[in-house]
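Trainee: Pasting the structures here.
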Structure I
Amino acid sequence: MSERLPVADRTQVRRDTTELLRTERGRVTRLVVLTLLAGAAGLVGPYLLGRIIDMVEDGTATLAAVDLMAVGVVVAACAQLVLTRYARRSTYRFGEHVLRRLREDFVGRALSLPTRVVERSGTGDLTTRASADVATVGETLRGALPDIALHTFQLVVLFGAIFWISPLLGLCVVVSIPLVVPVVRWYLRRSRQAYLAEGSTLSGALENVSATAEGGRTVEGLGIQGDRIEMTDRDVGLLYRARRGTLRLRTVLFPFAEGGFMMPSAIALLVGGVLYLNGGIALGALVTCLLYIEQAVNPMIRLTQWVEQIQRATASFARLRGMQRLPEESTTPGPVPEGDGITLVDVRYAYVPGHDVLRGIDLEIRPGERIAVVGPSGAGKTTIGRLLSGADVPGSGRVLVGGVPVGALSPGVLRERVVLVDQEHHVFTGSLRENIAIAAPDADDTRLLAALAAVDAGWVRDLPEGLDTAVGSGGVDLDPARAQQVALARVVLLDPHTVVLDEATSLLDPRTARAAERSLAAVLEGRTVIAIAHRLHTAHDADRVAVVEGGRITEIGPHDELIAAGGAYAALWASWHGTD
């Protein structure tokens, strides 16, 4: 069962936002100055238009004066256009820079987490945060932030200008704010949890869809298509209800807010008309104020519309920064194992509380010993391999490496001692050399080619550029068998004391797999090898065979002794060979 990654609380979100703004204060200052200048330039046109009206009304207008002010209106409009362009450019650059930092922080923290933490979180939650949440924050930084910054500063300048010309008309503008505030507060109280719930529901839906797609053959083989379809329908229903909940919030916010912001123009026109008729304000000043109010209405409406995007982005930001609450892999030196022996003492483990997969495993593995772990599917073989490699820790009992609990070993020491090679192998975009040298960055071509030869990867000689051939996306597509050989070559370069092979050659054809296993056996001579396999020829070659059934080791011993005993292993061997 996957465990959701944590979400940052409001305090941490505010703290992280403040820290981001502080570290980007140069860019923030630049965009603030440019936006203020653009807002100030926008005031010039209505002001000059009001002056022209006053001059015409007073009879003091001349053609030259009107032409000069008209030129001023055009110059001010051009200046506002240029300043707005550079203000938006500055804001976009700020947004992209912050987004890059968020991506790097997220990926860096994900890579620094213990493997078991990442795996228990499930691919859906991690993938949703790395894709959908990053995209939401990015969309806000690129789209909402420029508008919000520009409109906010415009409103500050416009309101200041209106109050300076006529405080009474300024009050007509702010009278709409008390009408909108209760609706906005109602929305804000509910929106954060609603958007967090939507993100969590999306993660769960993606998790189950990914599991169904990846295990498509298993689903078909077991005939459980109906169950998976029912689960998908349930997830879609939950996601539909979550998104309908956020939509309901928006349908309340937007109509009330937009209606409230349309009132200032009507009230100001009515009050301004009365003032003008009673000599309380000049016609030019009234027109100027009305133009300023008209300019302010659209930014207020746009800001309200962006409130929804901000809440969505805040929820996504909280999910991204929630990764910071997880502990990183310890870099402090831990205890040093004495020797290379591995011991499991009364080990129990459950993926779901109350449903043990392992039920009291006791096993002692001597240095240099080759042990094959066999048994029916679901018996717990892979779980044993994960515990031996430190990818997870037992619920109770102990897994000791050189007398030290595997969970207490530092990552560096653990990688030198034990390496797990399972059925899932990844080819990174880049050259073949880069893919293999991950395990040993200082390795020369001789070592790299020797590692490939050790796993019978003779196909390297046919590549157009040898080790420098691009593989992965955009390069040579390595089939699963070749990708598996690349992974095994990395193990050869790592040169660990103990290797746990969990069906490591399962994607190779039987003949190639047999040859690769023989080559690996020669390379790993003198090292401890725990092989988890369904191909029982691996067990035939092992020093001892451990048979796992129902989460327990029911038999253990050399191949010949177990065959002679006529127990569970003998039955497996006979079944595998097709004999009675």
Structure II
Amino acid sequence: MSEKKAFIHRIRTASGEKPADLVIKNGKVVDVFGGGLLDTDVAITGGMIVGLGHYHGKKTLDAGGKIVSPSLIDAHVHIESSMLTPGAFAGVLAAHGVTSAIVDPHEIANVLGTDGIRFMLRRAADSLIDIYVMLPSSVPATSFEHNGATLHAEDLEPLFDDPHVFGLAEVMDFPAVLHADPVMTDKLLMTQKHTWRIDGHGAGLDAGAINVYRTAGIRTDHECVSISEAEDRLARGMYVMIRQGTVARDLPQLIGLVNARNSRRFLFCTDDKYCDDLIAEGSVDHNIRMAIRSGLDPITCIKMASLNTAECYGLRTKGAIAPGYEADFLLLDDLEQFSISQVYVRGERVAGNGQAVSSQKASEAHPKPHPLVLPELTPDRLTIKIGPSHKAHVIGIVPNSLVTRDRVENVPVHNGVFTFTEGKDFLKMAVIERHKGLGTIGLGIVGGFGLKSGAIATTIAHDSHNLVVTGCSDADMIAAAQRLKQIDGGMVVVNHGKVLAELALPIAGLMTDAPAAAVAEKQKVLRIAVSSLGAPETFNPFLTLSFLSLPVIPDLKLTDTGLFDVRQFTHVNVSVD
């Protein structure tokens, strides 16, 4: 059917002249515009909702008294953090009522450049849900570390020819914006030629800095960790994304700010969430349930996860159960519990009872291999010299947060070098460049992991994704790094030279083509293994480790070029002396 004929057919169906393809009956429809529930039929033709009222259809879906809700949109997510390819990731999200996602392939781009972005676009095009890509703004994230690629405006602009490319992803290099750095300015102006969609990354930025971001055309932020930060952004016209992921769990601190006056400017996102947590908890459906339990009106919560996000990103036909909107909807058993029974995309069932009904189409070839290129690792390359005061800058973990603390503490020292000592919660940490064989190794001390022995390592190390390892002995740290080289990247737990658990991630050291359930099972084994070494179970140690190398979130981080003070935007010595 031609576009014109389909258009006319929808109009005739809306008027009642023609029967609808599908009519939902006996349901209570969530009205995200009026804020209530409607007792009405929903008529669907050609994958679009054409009417609310009394309709006849070729097929009838008896909702049986269930709630008919718009499906959900994750406002900002990195697929790579699930360790799944887009197709497998989409199946997990569909099972949890998320039928659209705004994604940032920043992670794979920092390893493989535009080849990585194109790989994600190809896989996304075949997925069960609608995946929209925001082009990475900062590849590399900063000039204070080494990554696998460099992307300028001229590299990114051709990608706007793909209809799934929506805008510019989280702008995280605030100094580059503030000082009108030519490379960043070119990216911002290039994007504004094509769209208004530019996401922010305002970690630790005050109100004055947000003035700069808004003036540059940046419209969103997912890095708020306090009410005052969110208020600063709302007052300056930003959309605030309330994030609840695996390591960054900001919803409890922020949800109290949402009220009837300002709720339209809030969205839900996950940002970074592991596969096992997505399966067990869900995606933004988990955010909704948490927000409802905090006392927020359920329909307001649904609106934040549907209409608000759709309007923020200009998805004019998504986010509501109303004529002219796509038939992306959920059947809920219970509104207060937000328990999802069935999930539909454009009128077709894609998931039910927590399971996707189908998988991705035949997979594309992987991007070209990206083997780990590591320097020779010996204990002397991991030595941290400490001055006579025994004082050092320690990266202090804040559980379930991306933020760290710069703790100046007395650390155990033997013969002038930092030495792991049982009973002292200080571990050596190393970030090893893995992309180009540069041989750079950044060393630091971290507090809060709780390991009593062994080491853990991963090639997921935001945002440059070098190899990051921490542990109680140089020998186990080296063994863990060498094992990752053998399996082309991933995650590993080692104790006394023996591999206790591992997850191979051969796609750029970030992802695998394995099914979601298999990945989740390996993640479970990894958690058990790291817990056996003494790590607490109150936060995810691997995801926490992967963010300790991210030099754009305060306070103290470690890159392959050394210890980095994010607030001062400069390197610092480990030893305070």
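Read the figures in this text as sums done on the coordinates, not as results from a lab. No experiment lies behind these values; they were computed from the predicted model shown. Cβ atoms are built from the backbone, for glycine too; each structure is taken alone.
Trainee: Given a value of 0.8 for distance in nm of label points 7 Å out along Cα→Cβ at positions 268 and 300, point me to the structure among I, II it was derived from.
Mentor: The read-out comes from structure I.
Trainee: Can you tell which of I, II yields 5.1 when distance in nm of label points 7 Å out along Cα→Cβ at positions 252 and 500 is derived from it?
Mentor: Traced to structure I.
Trainee: Now for a separate question. Quick check: 23.0 is what I get for mean count of other Cβ atoms within 10 Å over residues 380-387, calculated from one of I, II. Which structure matches? Each step should come with its number before you reach the end.
Mentor: Working: I: 23.0; II: 16.1.
Going through each structure in turn, the value belongs to I.
Trainee: Have a look at I, II and say which one yields 2, 10, 19, 19, 18, 16, 11, 5, 1, 0 for P(r) over Cα pairs in 5 Å bins from 0, in percent, for residues 148-283 alone, as calculated.
Mentor: Of the options listed, only II reproduces it.
Trainee: Suppose you compute helix-only ellipticity at 222 nm (-39500 (n - 2.57) for each DSSP H run of 4 or more, over all residues; to 500) for every structure in I, II: which one lands on -21000?
Mentor: I
Trainee: Right, next: Looking at Kirkwood radius over Cα pairs in Å, point out which structure of I, II has the largest value. Could the numbers behind the result be given before it?
Mentor: On the way: I: 29.5; II: 24.5.
Once Kirkwood radius over Cα pairs in Å is tallied for I, II, the winner is I.
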